Structure I
């Protein structure tokens, strides 16, 4: 069951797992951790865009799309969701608990690092 914190919808494990398994184009799930964290273990096929890169890329994101942000514990991703909301994005969510709460399979390595936001929409 999702809930809100500071106006941001919080997605929990079961909901995110079903979103990932469905493999649909939306919502777009983005890991915002650092590359060294991502390499150690991430949700399979979820792209990485480190949090510190997002301000420079914000204008390239589609405001009509829905996004779920993931980090280690849910704190950085909550801040990213708040940042996006402040920039005029309405459909942003945080994965509550972050990777510490992820009970599914993990992938390792640098399989899906995004440098051009357009790659998210392919």
Structure II
């Protein structure tokens, strides 16, 4: 599965569960951690957990399992590592505290509107 296919599945899964402020950053030339970061947040720890679980479930349905995952029930930050795509799902206040978008300000933003299904489609 290509990185772009992973991004599409994960962004759609997050959007379907009403994730807030979904961002994709291309970090290929900035780090060896991965090629893309997907960053989103939930409105509560329960919502945050649900978002991470849905992204992982949708990827599992396609035979893709994370190489590594971080976060425990009640956690404020979940990470799903698909090697080339790293998913960060935060509780809103935790995202504001860590400010990954500012930390990776040199990254190339990817337009997520191409992956989000509009209502009625």
Task: Given -10500 for helix-only ellipticity at 222 nm (-39500 (n - 2.57) for each DSSP H run of 4 or more, over all residues; to 500), calculated: source structure among I, II - done: II
TODO: Compare volume of the Cα convex hull per residue in Å³, for residues 18-73 alone across structures I, II and report the one with the greatest value.
DONE: II
Task: Cα extents along the principal axes in Å derived as 33, 33, 25 - corresponding label from I, II - done: I
Open item on the list: Can you rank I, II by distance in nm of label points 7 Å out along Cα→Cβ at positions 50 and 90 and just name the one with the largest value?
Closed with: I
TODO: Taking 1.03 as the value of Rg/Rh (Cα atoms, Kirkwood Rh), for residues 58-97 alone derived from one of the structures shown (I, II), identify that structure.
DONE: II
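We did not get these values from a lab; they are worked out from the coordinates using the rules stated. Quantities reported herein were computed from a predicted structural model and do not represent experimental measurements. Cβ atoms are built from the backbone, for glycine too; each structure is taken alone.
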